[in-house]
Structure I
Amino acid sequence: MELWIPLTVGAALLQTWRTAMQQKLRDKLSVNAAGFVRYLYALPTGALLVAGFCTAGGAAPPAATPRFLLFCAAGGLLQILGTNLLIMAFGFRSFAVGTAYAKTDAVQGAILAWLLLREALRPLAVLGIAVGVAGVLVLSLAGRGLHPRAFLRATLQPAALCGIAAGGSFALTSICVKAANRALGEGGGVEALVRQAVFALLVTNLIQTLMQGSYLAMREPGQLRAAFRTWRSSAWVGTLSACGSACWFTAFALAPVALVRSLGQVEMVFTLLFSRFYLKETLRRADVAGLVLVVAGVILILCGC
């Protein structure tokens, strides 16, 4: 099994766990502050990962070139922008439409990676991406009372436009992460790529902390203080975020962006399994159908690698 596959699955699982813990902070923190703690408290774990991999490999951290820093800053800003756009989509009446369109980041990522990075995919992998996205759309719309025709009519509504923009931002984030890794050099084997990926994560988190921290200091100073008061809970969010992002960054360095993004949709499976077996919630038929499609898409992607 190629290394990027378990890394992507692990990233999706850690992201699900982090999101669940981050939701508990929403009673104490604003949207921006909840995002800020994700980056701030990820820094110690990111620094430990960089130190650990450099020590184990007997190598110094990579040299941060201007091109590398530019892509880290762009990726960090796009991730913050995508998160805010997704939250804006939630604020409109067509919540399901915004959510569903945001989940098209895998398709948008495939197109952008082909245009910008010249990453070509085999036909079976392309089919797998399409099937997986269909499954995610079914899961996003399940139980919302929104039929396909109504969904298409809602395409130009604000929620849909924000959702599409959010998906595009997340897809571009992946492109920037890949480009940042390439800016550090593509030789040296898997060990060097992993070391570069965790270094890129640390630098990106630092830039994001400065970006969102500056915004909070100017616009929500009370929330900035609250972010530090909640350190006991926030530290876990940051740790899970750093570990999950380290898996994402490394997977992007090892495999095409579209494949990583598409396989990462197993996050939806983890979310529903958590809902069923931990929260004891009942799965609907549409949920089961969506799960089957997502799993089928993953299998096709793996067969088409």
Structure II
Amino acid sequence: MKALLVGLTALGLLAAIPATNSAQPKKLVPTHDDVSYGPHEHQRIDIYIPPKGDGPFPVVIWFGGIWKPSRGPARLDYFRDAQCAVIAVQTRTMTDAVEAKVKVPISYVADDACRVVQFVRLNAAKWKLNPDRIAVGGGSQGALPALYVACSADRANPKSTDPVERVSSKVTCVAAYRSQPTIDPKQMQEWVPGVEWGAPALGCSFKESLMQYDELLPVIKKWSPDHLLHEGTPPIYFENNWGLTKPDTVGENDYKVHSPAWGLGFQKLAKKAGVVCYVKYPDHPSEKYKDIWDFIVSELTQSH
């Protein structure tokens, strides 16, 4: 299992955030850093609030790694200039779940993803944030928790003794860069033949997940974003830096894990569910928005 985790981490962490042509600005310092949203040491966020303006600011919640703890803030300069706050999120990982002998490791990540949205909304006034304008997103593996939040049912539980759990987990939109939007082994191989990704999200290896598919299907339907799509799911935007043909300089496994075919497959399911879903990759521009960042800012700032 340890070797499996190491290998998947190497794949999943590749290019979590898009490169840009503009020069990178000096490193921005969080307005509030290492804020805890739960009891585990990995349940932490960094908060970046625009230095100018009184708010309340729309907010982008961006997820880091799900195998190895990380906080990868997305395009801080871009969102600062657009008067949007950014929350860089670190969740408990599937490695944490395996070590804790959790039956369904992906549940750790998915539960934390919903909780952090609720936590941010609960504390919105304190941080000058707009609780009604929240986007979620991530790159590569980090997109999975974002998609889960967007596609799953609202987690608000008015009867909970935990004030965080009484708050809504609904979001305005979701952005996924070079992402893997399913943990369903049959679905992913239908979209990208030969790909193997996601173990041990279901508590077993990829090959075991195929052999035990019927037994695991109820678990898959509970935790995989593609099975949770519903009419109330907010708009989704997928972006990839590679097209449908593998570049010569890219390894086979790397390409399969980050192919735009994932987004195209998910888009078909989204349309059937009545969900707005965009897909952009080279030679395949999306309608209405020029890229993932334009989508987020437009969705967060447009009038409703």
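Every number in this text was worked out from the coordinates using simple rules, so none of it is lab data. Keep in mind it's a predicted model, so treat the numbers as computed, not measured. Cβ atoms are built from the backbone, for glycine too; each structure is taken alone.
Assuming 33, 60, 7 is P(r) over Cα pairs in 20 Å bins from 0, in percent as calculated from a single structure, say which of I, II it is. Could you put the intermediate results ahead of the total?
On the way: I: 33, 60, 7; II: 36, 59, 5.
Going label by label, the one that fits is I.
Have a look at I, II and say which one yields 3.5 for distance in nm of label points 7 Å out along Cα→Cβ at positions 216 and 272, as calculated. Derived from I, not from the others. As an exercise: helix-only ellipticity at 222 nm (-39500 (n - 2.57) for each DSSP H run of 4 or more, over all residues; to 500), calculated from one structure in I, II, equals -9500. Which structure is it? Considering all the candidates, the number was obtained from II.
Comparing mean count of other Cβ atoms within 10 Å over residues 80-87 across structures I, II, the highest value is found for II. Looking at distance in nm of label points 7 Å out along Cα→Cβ at positions 136 and 184 over structures I, II, structure I comes out largest. Structures I, II were shown, and relative contact order in percent (Cα under 8 Å, 6 or more apart) at 17 was computed from II.
When distance in nm of label points 7 Å out along Cα→Cβ at positions 32 and 264 is computed for each of I, II, the one that comes out at 2.5 is I.
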